[in-house]
Structure 1
Amino acid sequence: MTRLRVLSRSLATFAVALFAVTATVPAARARAEPVAPGAFVALRTVAPTIVEEMRYPTPHNFMGERVDGYREPLCLVTRDTARALGRAQSRLLRKGYSLKVYDCYRPQRAVDHFVRWAEDLPDERMKAEFYPRVAKSRLFEDGYISERSGHSRGSTVDVTLVRLPVRPTRPYVPGERLTPCHGPKAARFPDNSVDMGTGFDCFDTLAHTDDPRVTGVQRANRDLLRSVLAEVGFSHLPEEWWHFTHRPETFPDTYFDFPVAWRSVLGH
């Protein structure tokens, strides 16, 4: 009988210990989740009038699904970048425009997701909109997808212009008919931004900022965006009219992987 009691107590002690260890695993993992350094902020806490239409937490992007690492539709950037965007916004508001961001800081896990998708050649569910004239097998070679992104350093944003007063963009409905991003504005997916000649994330040479086929109002809109951002310290990527980096970068050599979420910048 004594042995039985001892065995029962031993089993009970083991069960309690096992439960305690198991219960602490999720908490330990939560604590291990990386957070942003203090130099990162949520853009809306610095420049709240800038429109945010974050595409990668939604299925309306070139992959057709939420991208890894985007927990919330939130623009995170370094504080210097946020302040510079705020200065640009002040200048544009006086001209009757607002900035709108599509993407800001991008976790390395999101870039890794892009790479896995690009290697999965049969998955072309969003081709008709985002890369109708480019073979998916060429996305690496043509520079549309790479294993590193300046976005992961926190000073790069994808941005456009919106006329005031700002009108909402209707939500994308998964499975709806897709139209080419390089087509006329009236034929593209509706966007409340001004006409830049292509939609955002258009894998096409027409998205090159100085493509000679872009003229008239489209050219004027691209030039306005570039000139105002240049005045506050941004350089642009010639292959993407929407892509700008604030310099000098706060973290020129660091690629971060904390998730896009409020908890990543709490207390900053």
Structure 2
Amino acid sequence: MPSTERSLGPVSPDAPSAISSPLLTQRWLDLAFVHWEVDPALAAGLLPAGTVPDTLHGKTYVGLVAFRMDRVGWFRLPGVPYFGAFPETNVRLYSVDAHGRRGVVFRSMDAARLVPVLLGRAGFRLPYVWSRMSVRADGDTLVYDSSRRWPGPRGVSSRITLRKGELVEEPTELEHFLTARWGMHNAFPGGVAYLPNDHPRWPLHRADLVECQEELVAAAGLPELQGEPVSVLYSPGVPVRLGRPARPRAMSTPSVPSQ
């Protein structure tokens, strides 16, 4: 397989196809996207078999993404009032498989409701962790707090404080790469599966990172973060539909993109 970047082309800011029969519907609200560069060779060892790091100009990234989940519902049913609304913070990497499907791989998913954590772990084998969490807004400043309860390591925490800036009229190539992700790769028995999603184009604001004290990235198996992030963005959010997993199937391992 030739270079992944050359064969795949640019990331599309719009969903490649609509999901007409969603497995889940939800809203992602008040999102903080904070990203740092990470060595693609290091990221490769943390991805499921059948995927490699997705790169932009030879670089890949780790994202710390904090937000509020809202109105989570099965199929087309209304969202669940209590269990379907909670803060969440994810550590994610960027992936591509041999079928050319770009996505993310979650290294950890901290959430504030135990029942969704148990369902996500048992039903989808996702790395959900039950945490004590809050999202607070004061004008254009938002604070995202998280501290782990179960299964641990207990007490691993994060605090992200950002100040929302101007609306992004035309996102850069990097901003599209980091936010326009139309599925996730996850390991299941028999191989890696791809879970698609669709939603309207992101409304994005550039943001100032006022404070970032976090232990989640190191707990996810990555080196401790060094230096300033390469991108800090805020979005008020979008409604989302998640499709059924594309069943694991035999696939060759894609070639690692040229660096």
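If you line up 1, 2 by distance in nm of label points 7 Å out along Cα→Cβ at positions 43 and 163, the top spot, with the largest value, goes to 2. Have a look at 1, 2 and say which one yields 6, 27, 32, 18, 6, 4, 4, 2, 1, 0 for P(r) over Cα pairs in 10 Å bins from 0, in percent, as calculated. Here the read-out was taken from 1. Consider the structures 1, 2: one of them gives 3.2 for distance in nm of label points 7 Å out along Cα→Cβ at positions 195 and 235 as calculated from the coordinates. Say which. Of the structures listed, the value fits 1.
Given a value of -10000 for helix-only ellipticity at 222 nm (-39500 (n - 2.57) for each DSSP H run of 4 or more, over all residues; to 500), calculated from one of 1, 2, which structure does it belong to? Answer for the origin of the read-out: 1.
FYI, it's all coordinate maths here, none of it is from the lab. Here the structure is a predicted model, which means the values were calculated and not measured. Cβ atoms are built from the backbone, for glycine too; each structure is taken alone.
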